[in-house]
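K.L.:
Some structures are shown below for you to check.
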Structure 1
Amino acid sequence: MDAFSRSLGDTVRFYRNKLGLTQLQLVDRIHIEKRTILNIENYKANPKMEILYPLIRELQINPISIFYPENDASIDISTQFQMFLSQCSSHEISFLYAVCQGVLDALRSEDKVSTVE
């Protein structure tokens, strides 16, 4: 077994479980055969880009988790937030931007009050 097979299998299983998806639900979402996911999660697959690309996107996996698993813990919150936003529609991003701006305004005004007192 190659190191990349273990890294890919473990990462796919982790993110699939994190999203609460069964293998069947995942294969239905990305339109592949169940055997493919079984093989990936059991370290027996070397998937083509046609499978890897939708798999990574559907599970919202940062590719660093697969290619550099030893660095996965060091992914900063900014990168995580960018990955999160990449899964959103333009409408959702517009809404989130307004919400974030309101929260930041409230936090910053709260900070100003705290420093004045």
Structure 2
Amino acid sequence: MRRIVEDLIKVPGVIGSLLVGKDGLVVASTLLDEEDAEVLGAMAAAVFGEIDKATRRIGVGTLVDSIIDAKDGSILLLETKDLILVVITQRTVNLGMVKLQMRVAAKRIGEAVPI
């Protein structure tokens, strides 16, 4: 799993990536500060869960992915199996390229995680 999240930081403009369980526990991370990874993992799981509840409630189905856009960059979330792939980017990143690479990573994760 570590290799998969490490491959994502090779995309220009990506500054960090991690894989977390829906309980917020970090499975793999490229962040140097372990505490930052734990905080981001917990936040990502909570945000993903709440948005998923909201999308179901309003009738558009389960959440697949989400982009949190901030002043200096973005945080992208993508569900894969029972995990959440999280990518942190700079403002100037090509979001389409990042989303494409996240889908490739999600496929690899799906192949690595037993059903």
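Laboratory data are not the source of any read-out in this text; all were calculated from the coordinates shown. Note that the coordinates shown come from a computational prediction; the quantities given were computed from them, not determined experimentally. Cβ atoms are built from the backbone, for glycine too; each structure is taken alone.
K.L.:
Which of 1, 2 yields -14000 for helix-only ellipticity at 222 nm (-39500 (n - 2.57) for each DSSP H run of 4 or more, over all residues; to 500), as computed?
P.N.:
Working: 1: -22500; 2: -14000.
It must be structure 2, since only it matches.
K.L.:
Given a value of -0.32, -0.87 for log10 I(q)/I(0) by the Debye sum over Cα atoms at q = 0.11, 0.18 Å⁻¹, point me to the structure among 1, 2 it was derived from.
P.N.:
Working: 1: -0.50, -0.95; 2: -0.32, -0.87.
Label of the source structure: 2.
K.L.:
Who wins on Rg/Rh (Cα atoms, Kirkwood Rh), for residues 13-60 alone among 1, 2, i.e. which is largest?
P.N.:
Numbers: 1: 0.90; 2: 1.09.
Of structures 1, 2, the maximum of Rg/Rh (Cα atoms, Kirkwood Rh), for residues 13-60 alone occurs in 2.
K.L.:
Taking 16.6 as the value of mean count of other Cβ atoms within 10 Å over residues 53-60 derived from one of the structures shown (1, 2), identify that structure. Before the final figure, lay out each step's value.
P.N.:
Values: 1: 16.6; 2: 10.1.
The correct label is 1.
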